[in-house]
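Colleague: Before anything else, here is the set of structures, which you'll find just below.
None of the figures in this text is laboratory data; all of them are computed from the coordinates on show. Just so we're clear, the structure is a prediction, and the values are computed from it rather than from any experiment. Cβ atoms are built from the backbone, for glycine too; each structure is taken alone.
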Structure 1
Amino acid sequence: MVAFELTLSLVCALLWPALAVIVLQERSRQLKDQRQWEERVRSGIEFTRMGGAGSIHCRDCSYEQEIVSFTHGYSDTGPTSETGVQCLKCGKLTTLSEGHGTDDDTEAPCDCGGALSRDHVLFCPRCRSKNLVYEMRYIT
């Protein structure tokens, strides 16, 4: 029994530094990931980090609009989805629909000629501020 206790104590004493390094490295990685997430949140909201449908509210000019980030479902014509996009030129927020029996060209530009995107930080269509809040109403 004494030999087992001594062996166990020796193994723990030898392995502790290696285990401590592993634990500290993991904690450092977690803190880095958290800082990166907090930085992304501070930079603004993006369609790619939102889900469902809801509304945005500008904290600077009080602009509000109901929007769809992404929803999906099924209808008589098959699978359906709605995807929110924003014009990079004029800021218009709109929804593209797929699978509703229409042949809409989802690559078409905005009415103003600007490109539609969902891979950017959203900005207020009225004042162009990125100080927006998203309130999700439902998700599918």
Structure 2
Amino acid sequence: MFEIKLNPMSKDGIINQLLLESETWKHVLSFVAEENSTLKNRLAGFLNTIDKNDLDLLEKMETFQNLFLKEDEIVRFLKTEVSDQEKLLVRDLYEDGELFYKVKMRQQKLRKDFEKVEEDFNMIKSEFDAYVSENLF
């Protein structure tokens, strides 16, 4: 009978996995930035066609514009955070593990941040699409 021993992943293996996760996050940020740009362009197009005297509609469009601008800020912030995390991960590969705990804690926080960003962005996008289809067509 064969016994299979599962070795826990080495620190280097874990760090490489965390670096791959960071690459995924960069793709997510690129996607959100691109989608957000599309939404801002759509909003600009609608502003050219709506009645400028409809203050409720203008106020709602301004609200969406502010949400889109906030998403831009969040994307910029998270790009910096991911870059900083990658630098720590690479540095930890060449040091004796002093950073490992800090890196793992930051990675967990970033995971939560990304879950929230994706959830919030999808909600904003859905609300915008619903509002446009109900009020502008």
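Colleague: Can you tell which of 1, 2 yields 26 when relative contact order in percent (Cα under 8 Å, 6 or more apart) is derived from it?
Modeller: It must be structure 1, since only it matches.
Colleague: Taking distance in nm of label points 7 Å out along Cα→Cβ at positions 34 and 114 as the quantity of interest, name the structure among 1, 2 where it is greatest.
Modeller: Working: 1: 3.7; 2: 1.7.
Structure 1 comes out on top.
Colleague: Right, next: With semi-axes √(5λ) of the Cα gyration tensor in Å, for residues 10-73 alone coming out at 45, 15, 6, pick the structure among 1, 2 it was computed from.
Modeller: 1
Colleague: Here helix-only ellipticity at 222 nm (-39500 (n - 2.57) for each DSSP H run of 4 or more, over all residues; to 500) was calculated and came to -11000; which of the structures 1, 2 was it taken from? Present the calculation step by step, with values, prior to reporting the outcome.
Modeller: Values: 1: -11000; 2: -30500.
Only one of 1, 2 returns -11000 for helix-only ellipticity at 222 nm (-39500 (n - 2.57) for each DSSP H run of 4 or more, over all residues; to 500), namely 1.
Colleague: Matching task: 133 is the computed value of volume of the Cα convex hull per residue in Å³. Pick the structure from 1, 2. All intermediate terms of the calculation are to be shown ahead of the outcome.
Modeller: On the way: 1: 196; 2: 133.
This figure was derived from 2.
Colleague: Still on this structure, please answer the following. Ranked on FRET efficiency 1/(1 + (r/R0)^6) of positions 18 and 90 (r between Cβ atoms, R0 = 35 Å, to 0.05), which label among 1, 2 comes first with the largest value? Intermediate results must be reported in sequence, preceding the final value.
Modeller: Working: 1: 0.05; 2: 1.00.
Structure 2 comes out on top.
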